[in-house]
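See the structures that follow.
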Structure P
Amino acid sequence: MALRIVFAGTPGFAVPCLRAAAEHGEVVAVYTQPDRPSGRGRQLAASPVKAEALARGIAVFQPLNFKSAVARRQLRELKPDLMVVVAYGLVLPQSVLDIPRMGCWNVHASLLPRWRGAAPIQRAIEAGDSQSGVCLMQMEKGLDTGPVLLSLATPISDMDTGGTLHDRLSQLGAEVLADGLKLLRAGMRPLVVPQPDQGVTYAHKLDKAEARLDWSQPAAALANRVRAFNPWPVAEAELAGERLRIHDARAFALAHGRPPGTVLAATREGLDIACGEGALRLRLVQREGGRPMPVADYLNARPALKSP
């Protein structure tokens with residue numbers, strides 16, 4: 001059975017899903033956020049999803065929202081069987097969810113009901129979760145509350161960052177979407193599994209203010225935050241009278257008895273900073289106006305910090 005699919009998405013995370021949906025030429029239109037100023041010149045730039053759609057010759061629509069009757073009528077005229085939504089950036093009202101014959105599917109980057117909301121990838125790492133994954137969900141009016149159709153899990157290693165997990169879940173999202181579409185083409189619907197009431201958590205949107213590290217916290221929590229906030233917004237801290245952005249750090253157990261923020265050791269292996277519990281070894285840092293550098297290079301610029 002051939003499908004008429006409308007795809008809605010904006011950032012790079014959604015591009016593999018668009019490719020999966022368009023594999024059989026069934027995507028009749030793509031919805032994405034309006035072009036935004038980007039770069040130093042603040043020139044208007046197309047979203048990654050728009051660029052992919054145009055390269056494939058797919059019609060692109062960029063309404064500010066679906067509050068207008070014109071935008072909703074435009075969608076109805078496409079006669080979609082299904083709308084696939086991946087990191088679109090707009091909350092769809094019920095009047096839009098009701099338009100596609102089979103409703104709307106969403107690919108969400110967590111194992112629901114854990115980490116509903118805007119930043120599930122980073123919040124999972126920040127919380128020290130041992131696994132994450134993607135869910136294909138039947139959309140309803142609530143925030144990521146719809147029943148789950150299919151899911152795929154992946155472990156989170158202590159080397160994962162927000163960036164590496166983002167890229168892995170992006171590919172898994174395309175896989176789970178492709179599996180769901182394969183069932184529809186065969187005349188079958190994925191099994192609808194309501195989300196349980198237990199285990200609900202919310203992944204609130206990232207705020208740059210959260211990136212400032214508080215040395216009085218446990219080192220393990222700070223290490224998780226460094227990984228979660230890489231590549232954005234990037235953790236930062238005051239150290240020896242200077243603000244540093246911290247791209248890579250590792251926690252280790254140490255009964256140091258020193259005030260939080262004290263430099264315990266400074267060697268080529270890293271800068272060891274006293275925390276409220278244990279110590280954090282900084283390994284890749286960035287000075288204001290500079291580029292990320294190994295701590296060994298940073299200490300060459302600040303030799304007074306070096307341990308004897």
Structure Q
Amino acid sequence: MMRRSMLFLPGNNPNMLINGNCLGADAVIFDLEDAVAPDEKDAARILVRNTMRYMDFRGCEIIVRINSIDTPYWKKDIDAILPERPAMILLPKTGCPKDAQMVDEYMTEVEKRLGLETGTVGLMPLIETALGVENAFSIATACPRVQALFLGAEDLTADLQCKRTKEGREIEYARTRLVVAARAAGIDVYDTPFTDVNDDECMEADAMLAKGLGFSGKASISPRHVEIINQVFSPSVKEIDYAYEVMEAIALAKERGKGAISLYGKMIDAPIVARAERVIAMAEALGIDRRDV
């Protein structure tokens with residue numbers, strides 16, 4: 001599943017929930033945690049469950065952010081949500097492997113109770129504390145159910161006792177640490193939302209930075225940012241054209257019995273081929289025909 005963009009939708013806002021599949025995001029995150037006051041938790045849980053049960057979200061992946069394990073709500077969240085088979089559960093404030101393993105064990109119990117195959121619903125730990133950043137690789141490999149890591153910068157900077165800025169210098173280490181940990185574990189990794197909903201220019205720059213660091217995609221709290229994120233994390237015409245040229249050059253080298261070949265004065269090696277294959281796969285997933293490039 002391609003997740004260039006993931007859009008947070010408050011679990012207690014019926015209008016946003018039912019229109020979630022029309023907002024252009026590759027995935028929507030139904031939020032039962034920060035967006036919902038304690039006295040609205042039960043109602044939000046039912047609303048999210050019913051939205052998943054009765055609305056058609058084909059083409060748009062559903063992820064649900066449950067409440068953290070230090071609250072009395074998280075098991076109730078899983079009980080209500082797992083029967084509707086979301087793609088993943090987003091686990092806030094994951095600080096160590098045991099946090100993910102505890103939720104994994106309970107999800108397994110519920111899946112067995114429902115007659116579902118173990119691992120039907122994935123787990124995405126949300127890393128938003130200093131402890132979580134330092135334990136990133138251990139969390140990424142905590143259990144097979146973990147499919148991706150997600151950086152949460154707002155709570156992280158509060159934990160770091162620093163100011164959250166548009167430039168993002170304060171989260172540089174966390175960003176690179178999570179990307180390295182996720183790639184080492186062979187899973188995806190997603191960048192934190194840009195929270196100034198009125199600054200499209202800085203939003204685009206932030207998304208481009210995240211892509212350049214190796215993130216798989218980026219989350220958003222505003223529908224207006226979705227299109228920008230999708231554009232940034234989609235391959236450009238130039239990238240697609242070059243990827244096809246790389247594959248053609250490799251094919252030509254094989255025909256001529258050569259072990260190596262250059263393109264535009266640069267040797268084509270295995271990492272360049274792997275990158276070209278990823279670009280072509282994404283272009284095909286997006287329905288981009290080379291004849292249109």
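Derivation of every value follows stated rules applied to the coordinates shown; laboratory data play no part. Just so it is clear, the structure is predicted and the values come from calculations on it, not from any experiment. Cβ atoms are built from the backbone, for glycine too; each structure is taken alone.
Of the structures labelled P, Q, which one yields 4.8 when distance in nm of label points 7 Å out along Cα→Cβ at positions 150 and 254 is computed from its coordinates?
Details: P: 4.8; Q: 4.0.
Clearly, the read-out refers to P.
Out of P, Q, choose the structure whose coordinates give mean count of other Cβ atoms within 10 Å over residues 110-117 equal to 21.1 when calculated. Walk me through the intermediate numbers first.
Values: P: 21.1; Q: 12.5.
Only structure P yields this read-out.
Out of P, Q, choose the structure whose coordinates give mean count of other Cβ atoms within 10 Å over residues 86-93 equal to 23.2 when calculated.
On the way: P: 18.2; Q: 23.2.
The structure behind it is Q.
One of P, Q was used to compute helix-only ellipticity at 222 nm (-39500 (n - 2.57) for each DSSP H run of 4 or more, over all residues; to 500), and the answer was -7000. Which one was it? Please list the in-between numbers first.
Values: P: -7000; Q: -14000.
Answer for the origin of the read-out: P.
Comparing structures P, Q by mean count of other Cβ atoms within 10 Å over residues 182-189, which one has the largest value?
Values: P: 12.2; Q: 17.8.
Result for mean count of other Cβ atoms within 10 Å over residues 182-189 over P, Q: largest is Q.
Thinking only about mean count of other Cβ atoms within 10 Å over residues 102-109, which of P, Q has the largest value? Walk me through the numbers before you get to the answer.
Details: P: 23.1; Q: 18.0.
Largest one: structure P.
Match the computed value 2.8 of distance in nm of label points 7 Å out along Cα→Cβ at positions 222 and 238 to one of the structures P, Q, and report its label. Before the final figure, lay out the partial values.
Details: P: 1.4; Q: 2.8.
Working through the options, I get structure Q.
Quick one: semi-axes √(5λ) of the Cα gyration tensor in Å came out at 43, 21, 15 when computed from one of P, Q, so which one is it?
Structure of origin is P.
Just checking, which of P, Q has the largest value of FRET efficiency 1/(1 + (r/R0)^6) of positions 22 and 78 (r between Cβ atoms, R0 = 25 Å, to 0.05)?
Working: P: 0.95; Q: 0.35.
Max of FRET efficiency 1/(1 + (r/R0)^6) of positions 22 and 78 (r between Cβ atoms, R0 = 25 Å, to 0.05): P.
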